[in-house]
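Asks: Next up: the structures, one after another.
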Structure I
Amino acid sequence: MGSNLLGKVALITGGTSGIGAGTVRRLCADGAKVVFTGSNAAAAKAIAAETGVEDPAGWSELMATIKTRHGRLDIAFANAGVEAGDSSVETIGFDDWQHILAVNLTGVMLTIQHVVRAMRDNPDGPKGSIIVNSSMNAYRPMGNFVGYSTTKGALISLSKSAAIHCANQKTQIRCNSIHPGVVETDMIRTVIERSPDPAAARAQFEGMAPMGRMAQVEEVAALVAYLASDEAAFISGSEYGIDGASTAGMMGV
């Protein structure tokens with residue numbers, strides 16, 4: 001692991017599982033001090049014990065903790081998201097739609113809003129890197145996941161708007177979005193293991209990418225680490241696909 005994040009302070013939302021947990025581990029290994037949030041208390045405790053990072057809850061407590069203990073914020077990975085209760089545009093319930101919208105879109109907006117304000121107060125001037133976790137479904141919406149697909153698409157505009165705002169304000173605060181394809185998380189492994197034919201289920205997931213496999217959590221975390229680093233200091237308002245060419249074009253017959 002590199003150490004190009006040494007001394008930087010990072011916030012990760014949804015850091016108790018999957019890509020979020022993998023990114024907590026990666027940024028810690030690269031030298032960052034990491035604060036994360038998440039809804040799984042048991043997982044949070046385990047990750048905190050493993051990495052030594054903190055898990056405060058609530059925006060007021062969260063930002064106060066970062067300010068008091070670290071005095072700055074350099075990196076924010078807006079990763080929290082849900083898809084539970086989703087379905088088609090014809091069948092989704094209003095409450096389910098509102099919940100997905102609240103977490104996947106409004107929650108990310110609030111994350112960006114609060115971290116931009118915090119990054120403005122950094123001792124060496126207004127600078128930092130915000131990475132928004134969208135999805136390849138921003139480009140390839142699913143008919144049976146209208147809430148998830150819609151919110152992930154909207155995150156592109158949200159990220160770009162934030163990037164332009166921060167640049168127009170003459171700050172060095174950057175904002176970019178990443179768009180993973182199918183990632184082999186513990187949740188996906190569980191789905192595979194519980195299916196009637198695990199081998200067929202795995203083949204179906206792997207076949208979604210022309211490269212013939214799923215992304216690994218560590219690969220997505222590596223992209224986040226790069227965008228968080230000073231090596232990406234002139235990258236803002238951009239979209240980064242990490243989907244094994246899933247959205248590049250037709251696979252053919």
Structure II
Amino acid sequence: MRWQTRRIASFVLVHGGWGGGWEWRAVAQALREHGDEVWTPTLTGMGERSHLGGPKIGVETHVTDVVAVLEQEDLGQVVLCGHSYGGIPVTGAADRQPERVRLLVYIDALVPSDGESAFDLVPATFAEVARTSAAARGDGWRVPIPAELLPPTGWVPEEVRGRYLARLGGQPLATFADPVNLTGAVERLPRAFLRCTAGDLAASSAGDPIAPMAARAQREGWLYRELMAPHDPQLTDPIGTASILHELGAGS
């Protein structure tokens with residue numbers, strides 16, 4: 001008798017700015033129902049690890065966070081996903097551990113090149129706002145999320161949105177300012193981009209930094225998918241997000 005087995009993909013989902021691993025709960029549940037394995041780490045200084053924040057927490061810390069998950073869980077052939085700001089630490093981690101990564105997925109995310117920081121990839125107005133707001137808080141390093149970048153109303157019940165917003169916290173300034181150092185190994189990995197097409201980031205004062213990232217993905221021939229959802233699809237369409245990720249993971 002030949003046994004029929006389902007192919008299981010291993011996902012590591014890395015959150016974006018001001019968030020935490022908690023925001024992937026619904027997506028992770030849907031992926032597990034597909035038969036996949038899922039890890040949802042929280043980056044240092046954020047979410048339930050906010051008490052570990054400080055002025056010295058930068059991109060290097062967040063890259064190390066992701067690498068540690070890959071190493072300590074002894075993961076191989078993973079589908080490593082980064083949302084928004086999370087595209088930066090997953091790029092750094094994949095560059096250091098390419099042998100553990102089967103597919104690198106950017107979920108409406110920043111895609112850095114060697115020596116680039118988040119500030120390099122977004123309009124200059126955001127850097128000014130981030131530094132000013134951090135200084136205004138008194139500690140000089142904790143950046144609150146700008147109101148214009150909050151998930152829009154009308155996509156989920158306001159009670160659900162309210163619980164989501166209540167858990168968004170400050171982010172260490174250096175994580176936006178520090179460059180990520182790459183060796184070039186990440187360029188040899190298969191990559192995919194999930195573009196959220198219902199967002200309105202372009203209407204914010206900071207503009208839409210994701211459009212050139214999506215254009216790069218298409219220009220370089222990455223796997224490319226679109227989802228009719230705002231910039232935070234893990235909130236507004238977790239089932240649709242999981243379905244696309246599972247399809248990418250199964251086919252990669």
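No value in this document is a laboratory result; all are computed from the given coordinates. Note that the coordinates shown come from a computational prediction; the quantities given were computed from them, not determined experimentally. Cβ atoms are built from the backbone, for glycine too; each structure is taken alone.
Asks: Among I, II, considering only relative contact order in percent (Cα under 8 Å, 6 or more apart), which has the greatest calculated value?
Replies: II
Asks: Still on this structure, please answer the following. Once mean count of other Cβ atoms within 10 Å over residues 20-27 is calculated for every structure in I, II, which label goes with the largest value?
Replies: When mean count of other Cβ atoms within 10 Å over residues 20-27 is calculated for I, II, structure I comes out on top.
Asks: Hey, helix-only ellipticity at 222 nm (-39500 (n - 2.57) for each DSSP H run of 4 or more, over all residues; to 500) derived from one of I, II reads -10500; which structure?
Replies: Clearly, the read-out refers to II.
Asks: Sticking with this one: On distance in nm of label points 7 Å out along Cα→Cβ at positions 132 and 220, which of the structures labelled I, II is highest?
Replies: Result for distance in nm of label points 7 Å out along Cα→Cβ at positions 132 and 220 over I, II: largest is II.
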